[in-house]
Structures are given as C-alpha cells and as structure tokens.
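Dropping the structures in below, format is structure tokens.
Laboratory data are not the source of any read-out in this text; all were calculated from the coordinates shown. Since we're looking at a predicted model, the values are computed, not measured. Cβ atoms are built from the backbone, for glycine too; each structure is taken alone.
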Structure I
Amino acid sequence: MRTSIYEALNRAFTSPVRDSLWGHVYLTPELEAVVRSAPFMRLHRIFQLGPVYCVYPGATHTRAAHSLGVFHLARRLILALAEQGADEWLTPVGVRSFLAATLLHDAGHFPYAHSLKELPLEDHEALAGKIILSSPMKDLVAQSGADPYFAAAIVDAGLNPESGADSDHELVFYRKLLSGCLDPDKLDYLNRDARYAGVPYGAQDVDFIFSRLIPNRERGVDIDSRGIPGVESILFSKYLMYKAVYWHRSVRSATSMIKKALIAALEKRVIAKEELYDLDDQGLFALMSARSRMLPILSLGEKVKNGCLYETAAEIPFDECEQAGSAGYVDIAKRSAYEERLAEALGKTSGVSIAADDVIIDAPEPISFETGLYVTDERRSFSKSSALVNEETIRSFKEKLQIQRIFIDQSSKKRIKHNGTFLDILHTFTL
C-alpha cells in the first residue's frame with residue numbers, strides 16, 4: 001500500500017504550470033486536461049476577490065490561479081501526512097480523488113467573489129459536485145485515476161456515494177482536510193490574497209505548519225504544541241484580512257449593490273437563479289445590463305462596473321446593532337422592507353425625497369474562526385492551549401468585524417445634511 005500511495009502522489013507529475021506564488025505547480029497530463037476544460041477555464045474569468053481591486057488595484061488574480069494553488073498545497077499536505085502514518089488508511093484512488101477535488105473545489109463558484117453568497121441559490125459546493133459528475137469533467141476526472149463520485153462527495157458534503165466502511169472513513173478524512181483550520185484552501189487564499197493586495201497580513205509559513213501536523217483518521221489533522229504559533233498566525237491573519245481587505249467599506253458597498261439588485265431581480269423573476277450559475281464576472285455584468293430595461297435597479301451593476309459606488313452614510317458597531325434590534329434586517333429577505341422605511345424616514349427628516357433604491361443596509365454574513373484543533377502532546381484543544389486565541393478573542397474578532405453600514409447613492413447623500421440621525425431612525429424600526 002505504501003508504495004502505491006507514493007506512486008499516486010508522485011508518478012507522472014510532469015506538466016509544470018508556473019504560479020507566481022508557489023513557483024512550479026506540477027500536474028499529470030490527465031490533470032492538465034482537466035485545467036484545459038471549459039468548466040475550469042471559466043475560473044480564469046472570475047476575480048478571486050471581486051471588487052477588491054477598487055481598493056487594492058493589484059488584486060486581480062483569479063479563481064483558476066487559486067484553485068491551482070490549493071491543489072499544489074493539497075498534494076504537499078497529503079505527502080506530509082502520509083509520511084506521518086496516514087498511508088495506513090489512504091488508497092491510491094482516494095488520494096487521486098482528493099487531488100481532483102481540491103483542483104475543482106471552486107468549479108461551481110459564483111462570479112464576482114461573494115456578492116451572490118446570501119442569495120437563494122444552490123451552494124457553490126453542490127454546483128461543483130454536479131460539474132464533476134457531468135460531461136466532460138466526469139470522464140476527465142476518471143482518466144486521472146480518480147473516482148468522480150468520490151471526488152464530488154469530498155467537495156459536496158451533501159453527497160454520499162455508496163461505499164464500504166473503509167471508504168467512508170477515508171471520505172471523512174479528506175473532507176476534514178479540505179475544510180478546517182489548516183486546510184489548503186485557507187493557506188492558499190491568505191497568502192495569495194495578501195500578495196496581490198500588497199498587504200503583509202496574510203503571509204503564512206506553510207513549510208513550518210506542515211511539519212507540525214499529525215494525521216488523525218476522524219479529525220483530519222492534529223498538531224503538537226510547537227505548531228500553536230502557526231495556528232495563531234492563521235487566525236490573526238484571517239481577522240486582519242477581513243478587517244482591511246475582504247470587508248473594507250468600499251468592497252462592502254460594491255458587494256451590497258450587486259446583492260440588492262440581484263435579490264430584487266430574483267424576487268420579480270426578471271432573472272432566474274439558474275442563469276447565474278455558469279457566469280463569469282463579465283457575463284454577470286452583461287446579464288444585469290441587458291435586463292436593466294425590465295428592472296431599473298439592475299443598473300447598479302453598471303455603476304459598480306464603472307466604480308460609482310454608494311457612499312457610507314453610517315457605520316453601526318456590533319453592540320449598537322444589538323441595541324437597535326437589528327435581527328430583522330440581517331435577514332436578506334426582509335432587508336428591502338427596512339430599506340424602504342429607512343429611505344422614507346430619511347426623506348422626512350431631511351426634507352429631501354429619497355428613493356428606496358438609493359439606500360442599502362449592509363449586514364455582514366456570519367464568519368467563523370476554526371479553533372477545534374487538538375494538541376496531541378498537551379492532550380487538549382487548541383483554544384485551551386493557546387495563550388493568545390481563546391473563546392473571548394474569537395468573540396472580540398467577530399464583534400469588531402460585524403459592522404453594519406448604511407450605504408447611500410452619492411447624489412442623495414449630497415442632498416442630505418447628515419446630522420447623526422441614521423442610528424436614531426434605526427432604533428425606531430420594528431417589523
């Protein structure tokens with residue numbers, strides 16, 4: 001078994017792809033065919049960070065580059081874990097399926113980063129699973145020595161292919177590797193996003209982190225106590241990247257504009273949800289522009305495309321959000337009703353007519369900080385071993401990031417003499 005595992009991880013990886021972050025990423029000829037396929041090529045036309053380039057002009061890297069990076073780190077990760085004993089339960093087909101899954105984990109990703117994340121659409125992991133099991137990808141994945149059904153089930157936790165007990169354990173193991181505190185997805189996007197945004201916050205010492213990992217069949221990976229600083233670095237980096245990059249106010253404005261337009265289009269059936277699944281960034285803007293004659297709010301897409309973003313009218317800290325009873329408009333399905341009432345209230349207060357389309361309430365989605373790692377030599381969880389990151393720290397991270405904002409069209413904001421009434425108005429809202 002040991003020899004066949006290493007053959008699956010090393011044999012025929014002869015096709016190099018040059019990556020600006022990791023150097024050469026080696027593929028087999030069969031996996032090279034996967035990255036030349038139409039579903040993967042679409043990822044070259046989706047910016048990894050969507051509107052972040054409006055703030056950090058260098059952040060124009062793509063989902064395709066990220067996917068290749070995740071694959072590269074996943075291969076290194078599984079090699080490191082095999083050396084530490086995971087080869088006892090790994091199979092050649094399972095390993096190849098895991099590599100295919102990491103290469104295609106974002107195959108179903110929506111355009112324009114996470115602007116569509118809250119919409120009533122299928123999860124992008126489920127869409128990726130369907131792509132893996134559809135032509136031409138199904139045959140291409142099989143030709144790489146992987147099991148398409150097993151690869152799809154690694155990406156989409158809702159799929160459970162028929163298998164024996166050993167395969168079930170191996171499936172759980174791979175799922176834990178692909179989604180966890182030390183997963184190759186996070187290790188690539190933190191390093192890559194920081195590099196292209198030109199900020200220092202995301203850089204991680206991948207070599208050191210991999211050297212401190214211990215495979216666990218049920219949990220995926222454990223660490224020893226020497227690996228604690230590496231995990232702390234990842235968690236702090238994630239917080240800083242969200243604070244400075246991912247949830248920068250201008251990024252939130254662009255994201256909320258796209259979101260507001262599309263939720264209206266879906267509700268009014270001007271756009272069907274299936275039309276959003278296979279788009280790239282430019283395809284999304286083209287669709288919104290074409291349908292804007294039927295629904296004017298879709299012209300927000302053109303504004304975002306041209307950098308005409310709504311301005312920040314108010315920022316409401318987490319504790320004040322709680323006092324204002326914000327639970328209602330956190331629900332995106334109810335948010336438009338609040339925006340209509342807020343526009344009306346602002347109009348009465350300022351004496352200026354404000355259209356509901358000119359006001360957006362932005363409520364950031366929940367964010368997680370994975371701290372469930374087990375520290376083997378201390379025989380306790382990471383959160384109890386770390387001197388820096390504990391439940392209180394994570395709670396503070398979330399509170400600092402969960403800033404709700406009111407965005408307003410530039411022309412409307414200029415006509416309002418802002419005098420701090422936004423929060424007062426929000427306090428009076430009930431549904």
Structure II
Amino acid sequence: MLSLFADRTYRHLFLAQIVALVGTGLATVALGLLAYDLAGGDAGMVLGTVFTIKMVAYVGIAPVAGAFAARVNRRRLLVVLDLVRAAAALCLPFVTEIWQVYVLIFALQSASAAFTPTFQATIPDVLPDEARYTRALSLSRLAYDLENIASPTLAGLLLAVMSYNSLFLGTVLGFAASAALVVSVVLPGAKPAAPRGIYDRTTRGTRIYLATPRLRGLLALNIAVSAGGAMVLVNSVVLVRGVLGLDPTALAWTMFAFGAGSMIAALALPRLLDHVADRPVMIGGAMVIVLTQAGLAGSIAASGLGWPALLIAWLVMGVGYSAVLTPSGRLLRRSSHAEDRPALFAAQFALSHACWLVTYPLSGWLMTRFGPVVALICLAILSASGALAALRLWPREDPETFVHTHDNLPLDHPHLKGNRRHAHRFVVDDEHPRWGSQL
C-alpha cells in the first residue's frame with residue numbers, strides 16, 4: 001500500500017483527508033464541551049440535535065451537490081468547500097446561543113456533504129487501476145480508524161494547556177491545510193456530461209444506484225452495518241460507564257478495540273480481494289456483525305456483561321464493519337461511467353447516512369427502554385435482515401460484461417453500430433436505463 005504514496009497527487013489528497021479528519025475530531029470534542037457550557041444538564045439533547053442536523057444535511061445536500069459536482073472544476077469546488085468549513089469552525093468559539101451552534105453546524109456539515117462524495121469520486125480517476133484503488137480504499141478506512149484514536153488523544157493533550165475553544169482553531173487549521181494540499185495538485189477533470197435538467201441531475205445518482213443489483217445489495221448491507229455500528233457508537237458509553245461502572249479510560253480502550261478490529265480488516269482486505277470477490281467478503285462481514293451481537297446478547301443473558309467479553313465483541317464487530325464498508329467504493333466505481341461517478345458516490349453517501357439516521361435513535365431508544373440484551377437482539381435481527389436482503393438483491397453471478405439486446409434504440413443509433421445484440425461492460429446509463437439482457 002505504501003507504494004501509492006509515490007503518486008504525488010494521491011499523496012497530497014490522502015494528507016488532505018488526514019488533516020481534515022483530525023480537525024473534525026478536535027471539533028467533536030470541543031462541541032461536547034461547548035454544549036455543556038451553553039446548556040448544562042441539557043447538553044445531551046443539544047448534541048443529539050447536532051448529530052441529527054448532521055445526518056439531515058448529509059441526506060439532503062449530498063444528492064444535490066453530486067448533481068453539480070461533475071459540471072464544475074473539481075479542485076476549485078473542493079477548495080471552496082474546505083474554506084466554508086473552516087469559516088464555520090472559526091465562528092464556533094464566539095457563539096453565545098444554542099441556535100447559533102445549530103446554524104453553524106448545518107453550514108459546516110452541508111459543505112462536508114458536498115465535499116466528501118466529490119473527494120471520494122476523484123480517487124478512482126487518480127488511481128484508475130483497480131488493485132491500486134482497492135489499496136487506497138483500505139488506506140482511507142485506516143485513516144478514519146486512526147482519527148478515532150488520534151483526535152481524542154490530541155484533544156486531551158491540548159486541553160491540558162489551553163481552553164476547549166482553542167480546539168476549534170485546530171479544526172480551522174485542518175480544513176485550511178486540506179485546501180492548501182488540494183490546491184497543490186492538478187486533479188483529473190470531470191468527464192463532460194450530457195445537458196440535463198435540475199431534477200434529472202439531482203436524482204440521477206440515486207436512480208442509477210437503485211437500478212443496479214449489486215448496489216441494491218450494498219444498500220441492504222448499509223442497513224446491516226449501521227445497525228451494528230450504532231450499537232457500538234451510541235451505547236458503548238452506557239455499557240462501560242453505566243452497566244460496568246468503569247472509568248473514561250475503559251471507554252477509550254473499548255472504542256479502541258472496535259477501531260483496532262476495523263484496522264485489522266482494512267490491512268488484510270487488499271490481498272483478500274485480489275483472490276475473493278467482493279460479494280462473499282461483504283456479506284460475510286455483515287454476518288460477522290450479526291453473530292457478534294447475538295453472541296454478546298447470549299453471554300450477557302447467561303452470566304452478565306464482562307469487560308473482556310465486550311472488548312472481544314467490539315474487536316470482532318470492527319472486523320465485520322470494515323469488511324463491509326472498505327470494498328464499497330469498488331462497487332460504485334464498477335457500476336458507473338466517470339461522468340456519473342460524483343452523482344453515484346453522492347447517492348451512496350446520502351442513502352448510507354439515511355440508514356444511520358434511523359439506527360442511531362433506534363439503538364439509543366432500545367438500550368434506554370429495554371436494556372442491552374434486547375437492544376443487541378433487535379439490532380442483530382435488523383443486521384440479519386440487511387444481510388439476507390443483500391443475498392437476494394445482489395446476484396451470485398455478477399459479471400461486469402454480458403450479452404444484451406437493445407429494443408429500446410433505433411438500429412441506426414451510434415451505440416448499436418448496426419447490431420442490436422452485443423456485449424460490453426454494462427452500467428446503467430441513458431442507453432441502458434435498466435438492468436437486464438433485454439432493453
């Protein structure tokens with residue numbers, strides 16, 4: 001994987017991702033402290049609203065942004081969005097009312113909803129070889145996992161010598177550094193797309209996504225992984241501090257176990273995917289999530305919750321989590337033309353976060369109302385439903401190229417070259433509006 005860093009463009013984009021992630025992590029810590037200052041005992045409600053705003057921005061803004069991302073200069077767009085995020089973060093230390101936090105977070109997360117899928121759609125054009133792109137996906141997964149470890153640690157060190165408001169300046173510097181790194185390279189231009197109306201452009205990514213069997217399977221897997229991930233991200237603090245009565249250090253180690261499992265899978269996946277298809281790896285990862293939740297529920301019901309059992313469960317859960325998420329970019333790349341890629345990545349971004357928008361509050365409600373055993377069982381059932389739906393929606397035989405017949409085009413159409421029946425790499429587009437051998 002380290003050979004990828006010989007490519008200057010990729011190296012600078014990866015560093016841009018790293019510094020932006022660290023800045024975002026610092027902001028997450030600072031926001032919690034800011035919410036407590038502004039709302040006291042109601043800080044949890046404020047943060048819950050902040051996370052809801054984040055998800056709403058992701059679900060609502062990403063498809064609109066993806067519709068226009070292919071029509072503007074990518075580098076200029078990414079830099080402007082980084083600067084918008086930096087400006088919003090720069091204002092956060094000066095807020096005095098809760099509603100101001102909400103407005104600034106919506107602005108920041110709306111920019112992120114446009115930035116992230118555009119950035120993700122650029123990497124396949126920078127690294128067109130699938131093997132190299134697969135390794136880039138693993139590096140990206142590692143970056144997210146390391147950020148979950150590094151940012152809280154860095155925030156703790158900084159808070160020993162400065163106020164939490166100063167952490168927002170670290171966020172500003174992270175986004176500014178990201179913008180500078182993007183400016184320093186020349187990005188591949190977006191392929192010109194046919195002129196389309198606003199509605200067509202806004203919905204195109206979602207329509208391609210839902211018309212492609214392997215991507216319908218990916219959506220089902222997003223449900224499976226969000227149900228398991230929400231159990232970890234929402235309820236770990238309740239399990240460690242409330243049920244086990246352990247200190248914050250134990251919570252940090254518990255979250256570290258989840259991140260470590262994810263990193264182990266991300267490091268192993270490139271070689272595995274050289275020999276095994278995406279489908280069994282990703283569905284297998286979802287089943288790992290299901291079995292881990294069910295196993296932990298059974299362990300708690302039988303003998304109560306123990307910290308070693310929780311650490312092992314979260315480690316294994318992290319492996320399944322990464323096994324599903326890391327290869328997803330390969331499916332999106334395989335299922336689109338270059339000109340449709342930004343819209344398709346935006347659709348994945350929005351639809352996957354729509355799953356989290358459901359599972360975040362569901363996991364918290366189940367834990368609060370019924371306790372860990374019922375929460376784990378219910379979320380395991382939801383994860384299993386997603387995995388089983390993926391098995392049905394994503395055919396075992398999933399060739400990129402297959403023979404198909406066009407009845408939907410006149411014989412003199414340039415695509416046909418005088419032959420209605422032909423074979424080529426198949427993706428849903430204007431000439432192929434639906435999946436199948438008969439069009």
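Taking volume of the Cα convex hull per residue in Å³, for residues 96-255 alone as the criterion, the highest value among I, II goes to II. So helix-only ellipticity at 222 nm (-39500 (n - 2.57) for each DSSP H run of 4 or more, over all residues; to 500), computed for just one structure, reads -15000; which one of I, II is that? It was calculated from structure I.
Which one of I, II has distance in nm of label points 7 Å out along Cα→Cβ at positions 64 and 392, as calculated from the coordinates, equal to 3.5? Comparing all candidates, it corresponds to II.
Set I, II, criterion relative contact order in percent (Cα under 8 Å, 6 or more apart): the highest-scoring structure is II. For distance in nm of label points 7 Å out along Cα→Cβ at positions 280 and 400, the calculated result is 3.8, so let me know which of I, II that is. Working through the options, I get structure I. One of I, II was used to compute distance in nm of label points 7 Å out along Cα→Cβ at positions 312 and 352, and the answer was 3.0. Which one was it? Answer by label: II.
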